[in-house]
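Listed below are the structures to be examined.
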Structure I
Amino acid sequence: MVGRGSVNQEIYDSLLLLQHRGQDSTGIATAENSGVVHMHKASGQVREAFRTRDMRALLGEIGLGHVRYATKGTASSEEEAQPFYVNAPYGIVLVHNGNLTNTRELTDELFHKDRRHLNTSSDTELLVNVLANELQSSISGLELDPEQVFHAVTRVHERVEGSYAAISLIAGYGLLAFRDPFGIRPLILGTRKNAEGQDEWVVTSESLVLENGEFEVVRDVEPGEAVFIDLDGTLHTRQCATDPQLIPCSFEYVYLARPDSVMNGISVYEARLRMGERLADTIAKHTPREAIDVVMPIPDSSRPAAMQVARKLGVEYREGFYKNRYVGRTFIMPGQAVRKKSVRQKLNAMSSEFKGKNVLLIDDSIVRGTTSKEIIQMARDAGAKSVTFASAAPPVRYPHVYGINMPSRHELVAHGRTIPEIAEELGADFVVYQEVEDLKAAILEGSDVEDLDMSCFDGRYVTGTVTDEYLAWVEGSQES
């Protein structure tokens, strides 16, 4: 964020809006125009991490913030929290959403060729060091200008593989944002005028931040594009990739993003409604009509799809689960034991809604199956006569290596199992999944986007750099 007054409170408020994207750790960095950088980061959620004294110390008219859940590196480790900072050639702070897939090669290059030392296994620390090294190589004089910044980002694209939507603060110069050449992770630019008529800018993952801060949506940052906002509030942009193409992550629309966001011109809420429309047809094809008395969502992200399923099937829609909103999202909790324990803390089944009924439960997806199995058992314990479990997403059969924590095939309940075998494993009478092509069509309908990253469903990794050897290495090096 680039403002004309202190930005710390607005960054804090924005992170509260994005808390659904991660509860593992959080951080804010700000910079004064003199180039002095201030930073605070901690484990846990935003409200837990920042005290009044921390906020008062975050001085400056330019800054950035981040909420994290573990994808690479050690889960729940404060050392892995973003932002990351390097002090050469300038004070550079960086946050990023995504996952780099050539971390082994980059680590080796940084140590042996670039002479840069890494303190953690975080790919964000890798990315800020690659950027810093390329900025150092691009400098032709004492001052840093936009041309040199864009040249550095071009070199970053050439060296780095995987997904990354990055925002960087360059002390004394401005704010830099850039997106990987496939646009896998979201990044959107907004602006507003302050009371004096001066431009203020924000770059963020989701459009709801802009609406809340009364910013006007300018546009999505293009795949491969770099956006540089200098301290005067002047916007500079440049396409820095040779062959950019927009292939955003389908799981943003299935689960990760808030429904009131618009990404790549696609409303998340409307996409989820269309998922329900198409899922209803598949349910009708594979499930006896008499096996469904009532449709219930697993709150919250599956609610739009469940409403459409109920409407299209002509079945009563009910809310059978009450959600405790003070427990984090189970999907992005770091370990299986923590996930399993948290399900009953998060959800309570109301027996009056279940007793004696054939229940159709709708969830956004089934990943490891741990949560789904617990929920199905809760429905039975609450008196359900039968339980059909339907997923608004297709079977997750492959690891997601672009920034969603699905690292290991043997953890995925759909990997190597037929749908009847999955139903038996989960304890459901029937299990129904969205078809792959139906999910794709539901998300893309009415938009200019032509393709999606569906790698966790179809095994097609859009960057073209993910090998079987890499997948085996990821599975061997990461704990669940």
Structure II
Amino acid sequence: MERKNAWKSYTEADLAKLEAFSAAYRAFLDAGKTERECVAESVRIAKEKGFADMSAVTSVKPGDRLYLNWMNKSIMLFVVGSEPLETGMNILGAHIDSPRIDVKQNPLYEDTDLAYLDTHYYGGIKKYQWVARPLALHGVVAKKDGSVVPVTIGEADGDPVFCISDLLPHLAQEQMKKDAAKVVEGEALDLIIGGRPLADEEKDAVKAGVLKLLQEKGIEEEDFISAELEIVPAGKARDMGLDRSMILAYGHDDRVCAYPSMRAVIDFEGTPERTLCAVLTDKEEIGSVGATGMDSMFFENAVAELCALRGEEGELALRRCLRNSRMLSSDVSAGFDPLYASAFEKKNSAYLGRGLCFNKYTGARGKSGSSDANAEYVAEIRRVMDEANVAYQFSELGRVDLGGGGTIAFCCAKYGMNVIDAGVAVLSMHAPFEIISKADLYEAYKGYCAFLK
């Protein structure tokens, strides 16, 4: 069934709210180009709205607003409900990591009077898209004395930027014969960071010049071993189109769902019946693994701590809470692109401007690895969205035999809770700059708010 374009139903008041929310989202994107930066910005916003650090409280009561910062890479936000936690929570879950290029642990080297950082890409990228464009360096350098040096270079107006070089077309005859996956190899994604030799240095003089600049900031070469440095596209999120109907930015996947999920919980007023939760997590792009990924125990442990703070201690209370919870796995879907129509099945595609997108299942080829939502839960979600006048659509991720993808839904479905994917359609997903519709962003926020209530 074809859904109407959400733009057609907006009043002037609706458009004003949409533009204000879009502007706030662009600011969030600019402040959070890494998972660490997203967590820091989320904590700042939560504190402004009266949320307290859950690790610093000894008990909670209905109406309390709490956040839990996990290793500065994942965050959970709660609004405590009047009902016991055993009755379950309403959960919005999204991820705040995005495809990028990471700096290796022993990265700095010189070759023919140029200094480089050796890299390893993170998540599913088309490697050729990352060359010959301005790049920025974000992250932290952790030193042996316990101090942590934040790094952000390439975003301020006066900053230098960085680049990965590409081969000129005049000499690229052999390169252009390669499969697109091999046009640029992973080992060729090294970042140029310097080209000026240090005076009086005979060997690796350019590298020595870079090290001198780093040492002025208190960073030694060995400190790269305990650094987390991410290479991301330089530049701000921008309105796109003559009508400013879209946003072009790095990291829509999945911050376009993470931000409205966070805001839906933070903006909730009063005391809900069921406890509300937003979980913004790391490592989804590489399988939700590791101590800060959704498939770790940090989510379950945090809920157990909340149960204890409510006086509902015990394994059974925790299990009942998780089992009885309902969740929207807030993740993006592939927007239909008419320039690549053969990759999609039109009747079951997500379209820009038609609202919040639900995927009953994801996975790949035969639903492999998917979390397939129950029909009864889908019907309940339809009722909630219709009653709240939310524009929404249902879709799949491309043609059946062509590909697919995954989300964090399976990580929570294992507890027996009802979960469905609900997010925003994206064009050029996983590219350095992705495209979304402001209408879909706004309808996602409205839909998440309706779900929480």
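Please treat every number below as a calculation from the coordinates, not as lab data. Nothing here was measured: the structure is a model prediction, and the numbers come from that model. Cβ atoms are built from the backbone, for glycine too; each structure is taken alone.
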- Label whose coordinates, when relative contact order in percent (Cα under 8 Å, 6 or more apart) is calculated, return 13 (choices I, II): I
- Given that distance in nm of label points 7 Å out along Cα→Cβ at positions 136 and 168, derived from a single structure, equals 1.3, which label among I, II identifies that structure? I
- Query: With FRET efficiency 1/(1 + (r/R0)^6) of positions 8 and 184 (r between Cβ atoms, R0 = 25 Å, to 0.05) derived from the coordinates and found to be 0.05, which of I, II does the value describe?
  - Reply: II
- Message: Comparing mean count of other Cβ atoms within 10 Å over residues 160-167 across I, II, which structure shows the greatest value?
- Response: I
- Of structures I, II, which gives 164 when volume of the Cα convex hull per residue in Å³ is computed from the coordinates? II
